[in-house]
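Multiple structures follow.
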Structure P
Amino acid sequence: MKIIQLSDLHLTGSNALLYGSNPETRLNAAVDSIVRDHHDAAFCLLSGDLADAGTDDAYAALATITARLPMLVYPMVGNHDDRRALMHAFPALQRDEDGFIQTTIDTPHGRFLLLDTLEPGRPWGMYCTKRLAWLRKQLEDGSAESFWIVMHHPPLAVGIPSMDQYALQNPQSFHAALAPFQSRIRHLFFGHLHRPIGGSWHGMPFSVVRSPNHQVALDMHAGPEVPGCHEAPGYGVVLIDDTTVVVHHHDFQGSGTRFWL
């Protein structure tokens, strides 16, 4: 099974430049690449910060651009997003009983749990008791043999102080919900960090993808201001089977001329 992860699109809806790049143009280029090379993907995860300022115009642009993708698309919220505006552009988007934009995707390789870590008006993430209750309910469902967790904010520090201050603010309670089911959690997918990062957290493997528009510099000393940079834009291509998970970080603009080796 192949899936796509796009994250941190930061659309403005106005075709205005953001940090020297046009987010709508960049997303269109990413979609072109996906349509050309990965049209066989089962679905596409949009793991938060879809709009830069949570405006209706930005989500309208998102709906128009992602409509070109030949697979199901699952928008999620990040700290730059607005739930109401996103739901207006995507009225079929699933919410839990408390109104959080959370849902499940059942696949031949297990159940994907798409989490809502947005704390309105705050740059960091939060996963409150109501959301934790929803998560526990999904994990306790015996019909799924394995789980895949998708969320915007990472629940761990990655060694970039300027971004670590904006991670999930209650990682202990979040881990406590996952811990009884850890052997069945195959991978965690994060956004927010604008960098290609991989590792493990409490023994569970995770990965993070680049933004299509702008990146966070690999500065392990600076803070509290976040250092940005124009490293290559990208998205993730994830390959899954019964025993293996492979995450490719695809630079869709800087690949250059291809040739045989």
Structure Q
Amino acid sequence: MKTRAFTLIELLVVIAIIAVLMAILMPALSRARDQAKAIHCVHNIKTMSFSWMLYKDDNDDRLVGGMPGRTVDAWMFGPRGNDPDHLEQCKEGIRHGKLYEYVKNVDVYRCPSDDRDSRAGMYTFGSFSIAGGMNGEELEWSNRHLIKYSEIKKPAESLVFVEEIDPRGWNLGSWVVSKDFGNNWIDPLAIWHSKNRGTLGFADGSANMHTWVNKGTIDIAMRAAWGDQSTFDFTPPPDERDDLRYMQKRYIVLPKPRQ
């Protein structure tokens, strides 16, 4: 039986139909991929939060050190070792931290959407920091840091882990926001998910994906991801402080001492 070949017009029609289908499907596939990474990121912070709680259970209610490499009880350290692969040095620093014996997997310290390792000068592996009030940098800023878990009055509303972007190459310290004076924070909040969402972990072991609403929050995050160090210390303009207020409310420090 003689078969009939496709004409050029028919082939072009088929190609056009395939192109239309791809245009329809690709955004949906991209959203599904982003959602899967977001779920993975939330799971990672839940694992970190659970490990954070196990540490205090094993250490007389004391919180793990929240400043990477600056105290002997630090939850993680900066890049270590002589491996020519800088990312492997970052992983080695994580393995030396006090939480690693509970986590036992360096990949948990990373958001799967964090792509800074693909950019020149940005070699960070870990995507999260501990809030400065949780035995972190408030030791140096105000000396109002919490040391014991029992000092946390509302664990479900108290920030522990923050997905953030330190533009200096890796997340060197704690994440800090002005609590009772000033209106700034140190290190941009990450927006790896849908270009406006980041993951947060709390002292009750919970984690969620939060949507940032202010343009300035999103703009500096995008610049920081490329290593723009002018984003390190950010004061939102007066008409863009919804994100700032949200974080200030959940950033816990000890009360000011009575005068």
Structure R
Amino acid sequence: MGAYRLFVLAKTLAGARDSVGVSQVENLTREFISRRQFQRDKSAALRLGLFKTLERRNGDKVYLLASHEKAALLLGATKSSASTRCVISLEDLFGGRWQALAFTAWQKGSTRNGLLLVSQKKQEERTGIEPQMQRKYNRLCGVTSRRNYAVSNISASQLNGVREFGVRAAPFAFKDHGTGRSYIAWHLPSSRVVCADSSAVNTSNIDGSLISTNQNTSRKSGKLFLYNDISLTRVLRSCAPEQRDLYVFSHTSSSGAGIFTHFAI
């Protein structure tokens, strides 16, 4: 929203201070948006409590700014990370895809840029952004997506029973061409990787706190997806007591999909 965009700009201009001159913010934004748009964004920011106007004894008008953490809560988040920031150029902040850049930066951080496989439905629970809009944002920012599948050690001959009584969504038969045998497999969330973007190198130094709207933290000391550079034995020791599944990356198929081997633990 425009109110938060204005707050991020004002916060950056203020630096370590908790206030910034009204004219300083307005003069800079006039290079990118109209005066009318500035007034609308300012009114919304004041209404939300992101900042308030104060007139000094010398007649100077300033904005008293909320902290990044308080701003996150005012905007409806249940949790905010002050240590995780998304950097965006001034031009992009006032450009048409600034919301897409903020979302994909959050997505990159929360999934370790595709290493943690998180469904778009789960991301909607955390951010309130619908999957259709997530896909639009990803297209705008050049995010690449790779399908992933899990392959079990259960013979495909038991597929009908698993479909009827199992908890996996849409299991199917996967043939291992190396052995000629078929096993039960199912879809995993796709890997979404944020490619290098020129706006990451930014002389304007505009940044904002990334927000999570999910009050439930991720699984503590439990690794669900394992890659070759991590010891399987060490991961099994660190798995959370309630964890029942572990996926170890196997290979990339000829179609470009990621194939994970499933272990029940």
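Since every read-out is calculated from the coordinates, none of them should be taken as a lab result. Just so you know, these numbers come straight off a predicted model, no measurement behind them. Cβ atoms are built from the backbone, for glycine too; each structure is taken alone.
Computed values, structure above
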| quantity | calculated |
| --- | --- |
| Ranking P, Q, R by distance in nm of label points 7 Å out along Cα→Cβ at positions 34 and 250, the structure that comes out highest | R |
| log10 I(q)/I(0) by the Debye sum over Cα atoms at q = 0.08, 0.09 Å⁻¹ derived as -0.45, -0.54 - corresponding label from P, Q, R | R |
